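Q: What follows is a set of structures for review.
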Structure P
Amino acid sequence: MPNSDINSREYLDSLRHSCAHVMAQAVQELFPGTKITIGPAIESGFYYDFDSEHHFTVEDLAKIEKRMRQIAEGNHAFKGEVQTYEGSATYWKGRNETYKLELLDGIKERGETITHYTHDTFTDLCRGGHLESTKAIRHFKLLSVAGAYWRGDEKRPMLQRIYGTAFPSKDGLDAYLKQMEEAKKRDHRKLGTELDLFSIHEEVGAGLVHWHPKGALVRYQLEQFLRKLLDRDGYQFVYTPHIASEELYKISGHLQNYADLMYAPMEIENQPFRAKPMNCPNHVMIYRSRLHSYRDLPIRFAEFGTVYRFEKSGVLHGLLRVRGFTQDDAHLFCRLDQIREEMVKLISLVRDVYKACGFEQVKCYLATRPEKAMGEDALWKSAEGQIREVLETHAKALGFDFEIDEGGGAFYGPKIDIKIKDAIGREWQLGTIQLDFNLPRRFDAKYRNAEGGEDFVVMIHRAIFGSFERFFGILVEHFAGVFPLWLAPVQVKILTINDEMEPHAKELFAALKDGGLRPDLDASSDKIGNKIRNATLEKVPYMVVLGPKDVAAGTLSVRLHDGRQVAGITRDALIDKLQQEARTMSLSPVITPS
C-alpha cells in the first residue's frame, strides 16, 4: 500500500502510476489492436508507450481523457497477483502482447517476482505501486504525444508515447498547468531562434550546437565571470586534446563501462582513438607528470573543455541534452584531511555563481556509500563525515537546504548533487561535487607524504554550470530571454525619431561603447513605435528614444524593457548608472522612475 499522506512523494508516484494504467485501458478500448509496453510515473507526471496503427492526435487525447474519467468514477480496486512464468506467458501470448512477453523474459532472467495488477477489465505486468482504487484519480490531464523507440534503441520499433500528469488536488493540477503554459513561452529553443542566440543544423549533426554572436557574447560573459572566481580561489587553467588513444580510456575504465556513450573509434596510424567524452583522465595525466609533495596540495586544475558523447537521438533536447558540449570542469587533487576545507570553498563558490545568476533556491544532496563501492570503510566514513559537517554548518549558513541520499553515491566515492529552482518553480540539477578514490589508483596518482613515503591523492570532480550549453538554456528560460544587464548581448539600444537625429545617435553610441558598454543603434526610417516594438521583442534591457527635444535639452529619454520610462537623464549619468549596474551584476535595473 502506498503512503496515505497525499503530500508524500510515494503517494504522488502511486497516483500517477495508477493513472497510467487507467490511460492504457482507455487507449486499448478506444483503439483496438493497440499493444501496450510500459507506463511509469516520472518526476512531472506519467507516460505510457503504445504500439498502434492509429496515429494519436491532440483530439484523441480529449477522447482518452473522457474515457479515463468514466473508468475512474467506477471506483475499481487495484489488485495484485503473483504469477508463475508459465502462467504469465500464457496470458500475454493469448493477447498477442509481444512487448509484455519480452519484459517477462527479463523479469525471469533477473529472478524477480512476477506480478499482474488488475483494475476493472485491464491487467498489466507490473511490480506495483498503486492506489487502493481508481476513485482518487480525479485531477489529471493528458499533455502530449511523442515518438519513443522501444527500450530507447533506435534499431527497435518506434512507439507512440502519451504523456500526462496527475495531482491529488485541483489546485495542484491548475498550478502545474499554469507553470507549463509559462514554460512554453520561455522555451529556450523558441527564444533561441527569436533572439538569434544559437542553432542546430541537420547538415552538421543532431545535438551539435552553433553559438551565434549574441549567444556567444552571453557565454563569453559567463566564462569571464567564472574565470575570475576561479583565479580568486587558486585554480590553474589547463587545456587538453579533443581526442585520445583508447588506451587512456582503458586505464580510466571508461571504455569498459562507458563505451555506449562514446563515439566510435577512429583509426590513426593503426591505433584506435576516441573523441573525448570527459576531461578527468587528461587532468590526471597532467597531475601525475611529476611527483608532488604533500606541501603542494591541494592542486586545482580547471578547463572549459569541450567533450563529445553519443546521446541517443530520442533524448536530445535543444541545449539541455546535446552531443557536443563544454563543461566548466575542474579536478582538485588533495589529501584526505583537506576534503573539508575544499568542500567549504566549493560550496561558497557555488553560492557566488548561482546568486549572480539569479538562483536563490539551492538544495544539496549528499549521496553516501552504495552497496557496491571501492575503498576502505574508514576512508568513506572520514570523507562522508567531513562533507556532512560542511553541509550541516557552512551550507546551511549560506541558506542551502540539504538532504542525505543514502546509498546514492558513486562506487568510487561520495558526492554532492546540487539543484536549483528557476523563476517559475521548476527544479534543475546543475552542479556536482564528487570525491573519487578510484581514478587516482587506476592511474597510480600519488604524492610524497610528510614521512617521505607515497600516498594516493584524493580527487574531487566538480562542475558548477554543468555545461555551458545546458546552463545557458536554463538561464534563457529562467530570465525568459530578458538577461540582466551584465549578461545582455545588447545592453542599450538607441532609437532615433527622425533622420536628423542620426549624427547625435552615433555620438551617443560611441560614448556608450567607450564606456565599456554594449550599445546598438536603430537609425532606420521606420516609425518609432515599430522601433520600440522591435527592441522590446529583442529583449533589450534599455532603450534610448532620441528626439529633437532631448537634443535641445541635452538630456535623454530612457525606456525600460517592461515599458517604464525615465526622462531628463544626462548622457554621463546614463553611462555611469549602466556601468554601475553591469559592474555590480545587479539583477534589477538601477535606472527606474522616481
Structure Q
Amino acid sequence: MMEHHVWIFLSMGILLGAARLLGELTKQMGLTSLLGEIGAGILLGPTVLGALQPEVFSSLFPSSGEGADVLKALTAVSIAMFLLVSGMEVDLSTVWRQGRRALIVSATGVVLPFAVGVAALFPLFLGMGTVDNPLVFPLFWGTALSISALPVIARVLMELNLFRTDMGMIVMPAAVVQDVLGWCVFAVVLSMMGINQTFSIGETIAYTLAFSAFAVVVLRRVFDRVIPWISAHWDSPGAIIGIGVSVALIAAAFTEWIGIHGLFGAFFVGIALGDSRHLNERTRFAFHQFISYFFAPLFFASIGLQVDFGRHFDIVLVLTVLGIATFGKLAGSLVGCHLAGISRRDAVAIGFAMNARGAMEIILGLVALQYGILSEKPFVALVVMALFTSLASGPIIKRVLRLKRLPILTDFMSGRTFLRFDEPTMPRAEIIRRMVEAIGTTPRTRIDVDAVARLVLEREELMHTGIGDGIAIPHARIPGVDKPRIAIGITRDGVDFDAPDGKPARIVILLLTPVEDTNLPLEIFAEIARTFSSDDTRLKVFQAMNFTELKAVVKHAAGAARRQKVLKWPL
C-alpha cells in the first residue's frame, strides 16, 4: 500500500509541475496557458513518454488500479471546479439589459451552428462511437458546434480593450445564452444514454429543469443572505470559497444521481454564486486563483494521458471539423448581426469572438469520450479545433477591427534598466544620465548617451514630469529608437521633479519612444498611471531589490488593474 501511495504522490506532483511550468511558458509567449497544460499531458502521456519509455509511463500513470482511480477522481472533481468558476462568469441579467440585439445574435449563434453540426458532422462520424441511441450523435455534434468558451471570450475582449464596448456588451450576453443552452442540451444527451437509469428520461429532464430554476432563483438568494454573514463572522474569502466548493460538489452529486453529469450541477451553482451582489472582487479573484493553479492544470494535463495524439491525429478530420465549426459560428453570427442592424465588420469580429471554443469544448469532448459518444480520432480533432479557435480569435479580431495591442510595461524593461540610487542628494541630471546609459547598454539599442540625456533634460525644463505620489516620468522622443525603452530608478531620499503635490520622486520612470509614433507614449503613460495607482504597489516597487522582484510587482499590479474590468461585468 505504501508503494502505491508513493507512485500516486509522485505522478500527481510530476503532472501538476509539468502542467504549471509549460502553462507559464506558453503564457510568456503570448499564448493561452491551456496549450501548455495539455502539452504537458501529451509529453507525459502515451504520445511521447508512452512511446519512448512505456514501462515508466505505465508505472507513473497506470490504466487500472488505485492510481488510475485516484486520477479519475481528481479529473472528475477538476471538471466540476472548472465549471464552477465558468458559471461565476455568467451574468444572465446582461441578456435582458441588452434586449433585442443580443437575443437575436444568441439565437442565430445557436441554431445555425447546431444545424450545421447535425447535417455535416453526424454522417461523417456515424459509427465512430459505441452508443446505440441514434439521436445521441446528432444532438452531441449540434451541441459541440453551438457552445463557446465564455472565459476565453471574456479574456480576449479584455486584452483588446473591447469588454465595455457595444461589441462586448453584445458578445458576452450572447455567449452566456449559448453556453447555458448548450450545457442543458448536453445534459439531455447524457440522460438519453441511460448510464444512470434510476429515473426515466422524462423524469431526468424534469429534475434538470427544476434544479436549474432552483439554482437561479432560490440558491442565488440564499448566497445573497449567507455571504454577508460569512464575511462578518468568518475568515473571508477562504470561508466563502469553502462553502461555494462544498455546495458545488453537493450539486454535482445530485445532478449525477438524477442521470446527468456532475459538471451541470457545479455550473449552475457557479451562476448562482457569481451573480450575488455581495461577492466582492477579492473573493472572486481568490476563487479563480484557487481553481486555475491547481484543478485546471491537473485536468487539462490529464487529457493528454488518455489519448495517443500522434496515432489518432488525422489532418483531414481536423481540418474538416475546424472548417465546419468556424463556418457554422460565422454564419450564425453574420445572420444574427444582419437582423440586428450591426455593421458587417463588427459582425465578422463578433463571429470570430464567438468561435473561441477553449476549455468548454474540450470538457464536452472528454465527457463524450468517456461515455463512448466519441472515439479517439474525432476527440483529437475536437481538441485541436478548440485550441486553434481560442488562439486565433484575438489576432483575427484585432486584424478585422484594425486594433493596436495595448502596451505592457514589462515588454519594455530589462534587468539592465533597473537601477537603485542609494547615494544621498543625487542631482536630477545625474539620475537621468545614468538611466539613459542603462538603456544604451540593452541589446539592439544604439544611442548617443550625451545627446539623449540632453534631450530629456531639455524636455524636463519645458514641463516638469513629476506626476505626484512620489513618481516622475521623464521622457523624450528619440530618433533611431525602434521601440519604446523604459528604465526605472529607485532613489533613496527622493529627487525634486516639481510634482503638483510637492513630493520628491522616489520612483523615476524614464521613457524613450520613437519619433514616428505619437500615440504610443500616451498609451504607455496611461498604463503607468493604472499600474502605479495604489500606495501598496508603489511601496513594493520602492522595496524591490532586483529586476525579478520589480517585474513581479509590476505584472501583478497591471493585471489587477485590468481584472477590475473583467471579473464582474458592468451593472
Structure R
Amino acid sequence: MKIEVRDIPPRAAWALEQAGVHPLLARLFAARGVSTRDELDDGLARLLPLSGLKGAAEAAVLLADAIAADQRLCIVADYDCDGATACAVGIRGLRGLGAKHVGYIVPDRVVDGYGLTPPIAKRVKDSGADVLITVDNGIASIEGVAEARALGLQVLVTDHHLPAAELPLADVIVNPNQPGCTFESKSIAGVGVMFYVLLALRAELRQRGVFDAASQPKLDALLPLVALGTVADVVKLDANNRRLVAQGLRRVRAGALPAGMAALFTAAARKANGATTFDFGFALGPRINAAGRLSDMTLGIECLLTDDPARADELARLLDGINRERREIEGGMRDQAFLIAESLLAEGVNGDFEAPPALCVFDPGFHEGVVGIVASRLKDKLHRPTFVFAASAAPGKDQELKGSGRSIAGFHLRDALDLVAKRHPGVLLRFGGHAMAAGCTIAADQFEVFNTALSQVAREWLDAATLTRRLETDGPLAPEYRRTDLVDTLQREVWGQGFPAPTFSEEVEVVSQRLVGEKHLSLKLKHQGQPVDGIWFGHTDPLPARVKLAFRLDADEWQGLRRVRFLVEGAEI
C-alpha cells in the first residue's frame, strides 16, 4: 500500500478560514474541492432547481391528473435501501399531496430478479392500479414497461442508473443520466429523484390552485429518509447530495424522524440525537438491506412507513435479527471466497504473489443475496475489480449464475460489462449498474468465458499504477487538534463517497501492541512525542517500532472519560 497526501490548495483553505471556517475543516474542505463558504451552505434554498431535471414537470402533470381523477397509483420499488427509502418517500409524499390510493410492489430478489419485468407489470395491473411508478429502477426495463403500457397502465419511470442505448417507452422518464438532461447532480440517488418529483408535483398542484404557498404540505419531513437512502446507496456526495444529507441529519438529530428510523437507531444501539453519516451507512442501511438480501424488502419498507412506535420497534428488531443472520452467512462466504481467490494468485516478478487483473469467484454454496457484500470485501482485500457469483435460486433458473461486482478507481464496471457483451454476444443474459458496482446474470456453462473476457478487458484498461493500492490522506495531524471536541466536530459533518471522511497520516512510534478478540490489533502509540491509543480492526500482523500510519480520529469512552484514539486504516511498510 502507498499512503499519499491530498493536495490542499492554499488559497482555498485560506479563503475558507477567513470566512470563519475552523482552520482544520478549512484545510479538509479545500482538499475536497470546496473553495468558497457558499459551497458549504446546506440550506434548502441552495438545492439545485427543479427546472434542470428532465421529465420532472411532465411527471408532475401526469401525477396531478391522476390524483384529480382519483386514480390508483402503484410504486414498483427496488430491494435495496435506496429503493426502500424511495418507495417510502413516494408513498408518504403522494399521500400527503392528496393521492388517496397509493400501493407498492417490491420484487423478490430471488424469484423476480431486478426491476420492472413483464410479470411484475401484470401484478401491478392485477392490483387494480392505473399508474405504475418505478423508483430506483426502470431505466433498463424495456420489456417490463412495454408490457405495462400494453396492459393499459400509464408508466412513470424514476431512476438514477445509467441508461443503455435504448430507453423504455414510458409515458415519462425522470433520470438525470438520460440523454438531454441538464441536471448537474448526475450522482443523485433514486430516493433523491423521487423527492424531486414530489417537489415538482407540489409546484404543479400549487399552480392549479389546489393549495397556496402557505397551505401547501411540507415535504421536509421526508428528508431523513432521503438522507438515509443517499448515504446507504454510496452515491457520490456532490454539493447537492451533501445538502440533502445535511438537511436529513439535522432533522434526525432534532428528533424529527419516522418511527421506523428511530426504532432502527435503537436496534443498532446508536443514538439518533448524535446521528452521523456513519450511522446511515453502517448501522441503519445494512439492517434495511438485509431484508432484501435474505427475506422480503416489504419488511424494510413497512418499517419506514409505519407511524406506530410499537410496530416500528417490532419490525426494527426483526430486521436486526435478519442482519445478524446475513453477517453469519457473509462470514462463511467471505472465508470461502478468500480461499478461492488465493488459489488464483500468481507469483509476480518480484517474488510476491499477485492477483489477476480482475477476479471472478463462484461456489455452489454461495447465497445470491450476499454476493455483493462479499465482492466488496474481496475487492478491498486484493484491490482488483471483483465479481462474485451464486447459482440462481429462482424457479426454472437453476442453470443461471447471478453475479455482483465491485470495482476500483479507473475501471468502469458497467462499461466493462458492456464491452464483454459486445465481444461475446450471448454470454451476458442481463447486466446493469454503475462505475463502481454492477450486476449481471450469465449461463452457468459460460462462467469461464466471462472470467476470461473480463480479465482481458482489465488487462487492457488497467496498468501497474492503477493496480497499486493507494490510500489518500489529509497528511499529518497537528497535536493541538487531537481533542475529543474536534472529533465531535468532524463527525457532525457530511462525509461519504466522493467526499471522504478525514484520514490523517504520519510516522508514529509503536510503544506496544497486542491482539484483542483474536482479530484486532490494539496499539499504544506515540504521536509527536505524546501517548495515544490506537486500534486496527481486522488486522493481526504486528507493526515495526516506527511506522507510517493512516488513521481516522475517534473518541473512546472508558469509565466516564473520553479520550482520542486513532482508528488505523493502513500502514506503509
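Q: Looking at structures P, Q, R, which one was semi-axes √(5λ) of the Cα gyration tensor in Å, for residues 375-462 alone calculated from, given that it came out as 30, 14, 12? Spell out each step's value before the answer.
A: Values: P: 30, 14, 12; Q: 47, 17, 12; R: 21, 15, 11.
This value belongs to structure P.
Q: Comparing P, Q, R, where is mean projected area of the Cα convex hull in nm² highest? Please list the in-between numbers first.
A: Values: P: 33.9; Q: 30.3; R: 27.3.
Across P, Q, R, mean projected area of the Cα convex hull in nm² peaks for P.
Q: Taking 20.1 as the value of mean count of other Cβ atoms within 10 Å over residues 255-262 derived from one of the structures shown (P, Q, R), identify that structure. If you can, show how the numbers build up before the last one.
A: Values: P: 13.8; Q: 22.6; R: 20.1.
Computing mean count of other Cβ atoms within 10 Å over residues 255-262 on every structure in P, Q, R gives 20.1 only for R.
Q: Taking distance in nm of label points 7 Å out along Cα→Cβ at positions 23 and 527 from the coordinates of each of P, Q, R, which one would give 2.5? Before the final figure, lay out each step's value.
A: Values: P: 4.7; Q: 2.5; R: 1.7.
Computing distance in nm of label points 7 Å out along Cα→Cβ at positions 23 and 527 on every structure in P, Q, R gives 2.5 only for Q.
Q: Distance in nm of label points 7 Å out along Cα→Cβ at positions 231 and 271 computed as 2.4: which structure among P, Q, R? The partial results should precede the final answer.
A: Values: P: 3.7; Q: 2.4; R: 1.6.
Label of the originating structure: Q.
Every number here is computed from the coordinates shown, using simple stated rules; none is lab data. Everything quoted here is computed from the prediction, not taken from an experiment. Cβ atoms are built from the backbone, for glycine too; each structure is taken alone.
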